[in-house]
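Readers should treat all values here as calculations from the given coordinates under stated rules, not as data from a laboratory. For clarity, every value in this text was computed on a predicted model and none was experimentally measured. Cβ atoms are built from the backbone, for glycine too; each structure is taken alone.
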Structure I
Amino acid sequence: MRHATWLALVTWAGCANSTSTPPARPGSPPIAGLTALKIQPSTQTLTTDGTNPASADYKAIGTFSDGHTDDVTNKVAFSVESPDLGLFQGAHFVSTTDHGGITNVVAQAGDVAATAPLYLMIRRAVDDASSQFSGPATGAAPKVLYPADGVLFPPNLSGLEIHFDPAGHKLFEVNFSNAITDVRVYTGCTMVGAGCVYTIANDVWGWVSRTNAGVAGVNVFVRGTDNGGDPVGSSAQISVQISRDPLMGAVYYWTTSNGTAIMRYDFGAPNEGGATQFAGPAMANGECIGCHALSRDGSKLVAEVGGQNDGRLLFLDVATAKPVVPLGSTGKSTFESWDPSGARYVGVYGDAGATDFNLQLFDGNTGAFRGDLAGTGTAANPADHPDWSPDGNTIAYVKVGRPNTLQKMGMGAIMTVPANGGAPTTLVPALAGKNRYYPAFSPDSLFVVFDESTCPAGLTTDDSCDADTDPTATLFAVLAKPGAMPVRLDLANGSGNLTNSFPKWSPFVFRRTGEASSRLMWLTFSSSRPMGVRSPSGVWIWMAGIDPDKIEQGLDGSYPAFALPIQDFTTSNHIAQWATQIVPPIQ
């Protein structure tokens, strides 16, 4: 794993002393007869301890048209491609101190330039107790329990945790390492259940994430001991990857215990206190509010009130947190999705008293009914779980095969229909013993993620496969075109029956690495899986990175999932809905 990491670092930085012809930079006049440049040293690793900057002197050797070479150090302009890693004073480089990384040193004169890789390592120790770890490496080995090996994190998360089995030790070194990272934290054990939880401090995560965002995997492992000279045990290492781009967008989710409420958090303006309550029963005359949908710009929200067989909607102006119209004065709906402009939303109602089982369109300013999409639903096969594509052209939905309430339905098929009307298309057909539901368009509108539950042997419908917190709920992706084969998202799903339900997307397409072709999307879903040593009483919101290019190739493009650290882990949390921003921003 270390060898692979180092190879990735070298590949990213490029070839040493490559010559190119970029536009002339200020301060780099041409040198007569110069045809090529070479930088010395040709590659270099420097180390900052977080307090003292690293520094180094460089030389430039020029090759001229008559074949001779000469030292032209004082005639070229030196710079680094990533100025956040440091600056040149003439030919003298001085690094930053709060993070490391990889860049290229550039020497340039006119249109002749050369580059040479520079690796800046960050080396830090927190509450340094390294002297206690001098004993023989024969101690019992701790075990990292969370996060999963290969997990991908955005760089701007706070509150991330490392969980481990202490293996009987009392003092621990949590180690983050690769060719540009040597960060060690010395800590005791904060017990949760039978294991230890280390919450990564913001400054520690800043050193690690800023150094490695979009660059390479970081090896994480834990060493344990008791006193100086005692045996030391070391865990196996896991690899943690960090995306180049920070996570943006606002998430609104429903918490169903310790007081029901819709909670929210803005990743564009991080709040170290975590998610805050936006809407509770007080906004709905004391009644429960739950399933909800936001306009893309985050300015409007509709939420179902009262649960199954009710269908009344709370339609809120988010900026004022006030109802746009009186509660229940819009058409009934159980699940909704907004068009990208916010001018309309699509809803469904197939519960008690229903008369229109099609997808129904409502005015995005008043909630008034504006018509339905004919042919999308009947009493025997009502439409359910609509999701409007980000490009505005298509609505994905479920054609229910075994009707009950729309919250609890069976034998669903995944369908699409033009948003302005037309013939429905089957993406994923109904299948006896299976239930397909909760489709969600990717941010580029090219594919759909959905859930599939498996009924007990011999049954086509059952409480365990009715789309309502099903243990077997499993995530799949399928291109949004007829005949495409669904791809099971095994890495995000994990193993076992984990209730991986209600997938929803952050609304943006990000970059995973520094390569312009590298794309990344973030998917959230509810899951009952344990988080290391923590176990939910219901479900929590989990997130996984998705490589859309692999999905388009018919491959599992998912990364292992992690529990969103912004949520309260004493509550049960569902249905993470996204908008581009909080309106107004959280103060």
Structure II
Amino acid sequence: MKFLKIIIILFLLLLQFDLVFSQAKRILNFNTNEHHDSLIYKALSIKSKLKKKYNLPENIYNNKCGFSLQVEYLKKKEILSDNDKKLFQAIFFRDEKDTSILSSKKNFRIHYNKNGDDAPENIDKDKNGIPDFVDSVNFYFEYALDKMTNLLGYKGLVPDNNNGGGNEYDIYIENLSAGTYGYTTFEDMISETNAIPRYTSYITIDNRFNDFYTSGMNGLKITAAHELFHAIQISQYGIWMDDVYYYEIFSTWMETFLHPEVKDYYQYLSEYFTSTSKPFWKHSGYDLTIWAIFLTQKYSSSIMKSILEAFTKYTPLKATEVVLNSFGKSLVSEYSDFSNWVYFTSYRAKNGFYFPEAKNYPLVSGSSLRLINFISPSCNINNYMQSLSTQYFNVYYKGDTISFISSKIDLNEIYEKSNNYTSSTFVVSENGSDSKLVLFPNGLKVAFTADNYSSWKNFFLINNDYLIENNDVKVFPNPSFVNQNSQLFFNVPSSVGDEITFSVLSNDLRLVYNSKKVITPIIGGNGFSWNCKDNNENILSSGIYFYFIKSAQKEFKGKFSIVRK
């Protein structure tokens, strides 16, 4: 009798599933002549079989993953037609497969078909009865989870209420459209943390990774890293619906961290390098992987974890500012520094400085770079920009290339994602007399005026080397808010030479630091950095300090302030 009850229950469950699945199939009697939200066309085109069935254009949707589709649906859900809602839900219905296995550490349940269009290649070299592709899915997802949680310290996966056959995290293998590596589907809302929703999810990945920018096993590797990190983001740290690009920055960066030998993010770099004049939030995020690489290169990989943890309280850009403040820095200072790094790529790359792979990156071009032939005696260069964007200028004069790197950074506008444009003007002349002019060795002079002058950051270069505007030493940041990871930078004139003696005295003229320093390229020109520690490696206390710089040719002295955090 007990056995009969079990059989009846199983039968009812199967019947219920069949009814739901049949309903999903009926809903997908999609009519291209009817009016549908563009979201539905994008969603249909993510799966190869649906794209073919409805003869959708090849270029309708080819994003790396479907994460943005999920967020777009959640944001539009209340205004979509009932039919479009049903269509979207049917497209992202759990498409059950005929086979599933548990991963080696039982963290994942991997679903696949043995035959048909969605089936992975039926090669089983180790004769374990499981396709080698599925074995690889097992390995790379377990590898990614281990590194994210045990090495980097992120929170792990969240049980999914036994969807998919158990509380293991579910991975579905399907034939996806060209260019779509995989996607993470939002499922049940877990809770809201400070009004930030969190969701359980499952992942769907391509079954072969053929004909992608990154194909084969490398495609699988980075997809496991990318999509699994999305799953952790939305289940543990919450989703800011208006900041999808920042989640893509994180997931694409995670690929580069776990698999540095795979350079899939290269395919998106030109999108940023040709449109730096657009604010971050108007980018896909894939193209801004270099922002995360910049942060981790300057600090460490742990800064990404700190920023993601701050998402539970702050929007992504505010979270970034809060974390940078803990290092004595700010979004203003770091974004302007980042804009300098972006300039030194391709043939401009300097070994040992800026992006480690800068020589492989494209140059700023397109709308990011304005080319001006100077016509004597002067010219005005007008510029209109939004916050968190950068415009590059090259002015050609007497065989020299005069470059300006101009960034607009207003925190209030950034937090509001303001569409406000403000203007600025570079006045380039041969005979200017304004005391605020920037003087170039070739006799050219540049003056800068702007609305809200304090929110602009400019750097000046001649023939791809930073210009020191005068013969003084520049110290920045000053005052310096210091901790264990702080650096104080000293720009020096080119006439100083290759090596100097650097000394620091306290306010009572006690020697606290003395050492030789080698002059190297740094932001703002040539110079050196110092970690704000005395000769015993102790961080200096808050106060005013005097510095002395001595070379074979010249001597300089000055003062700076330290604020101990």
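Which structure, out of I, II, was helix-only ellipticity at 222 nm (-39500 (n - 2.57) for each DSSP H run of 4 or more, over all residues; to 500) calculated from, if the result is -9000? The read-out was computed on structure II. Set I, II, criterion percent of Cα pairs over 18 Å apart, for residues 229-300 alone: the highest-scoring structure is I. When volume of the Cα convex hull per residue in Å³, for residues 125-212 alone is computed across structures I, II, the figure 113 traces back to I.
Source structure of the calculated read-out (FRET efficiency 1/(1 + (r/R0)^6) of positions 141 and 269 (r between Cβ atoms, R0 = 41 Å, to 0.05), 0.95) within I, II: II. Computing distance in nm of label points 7 Å out along Cα→Cβ at positions 205 and 293 gives 3.2 for which of I, II? Comparing all candidates, it corresponds to I.
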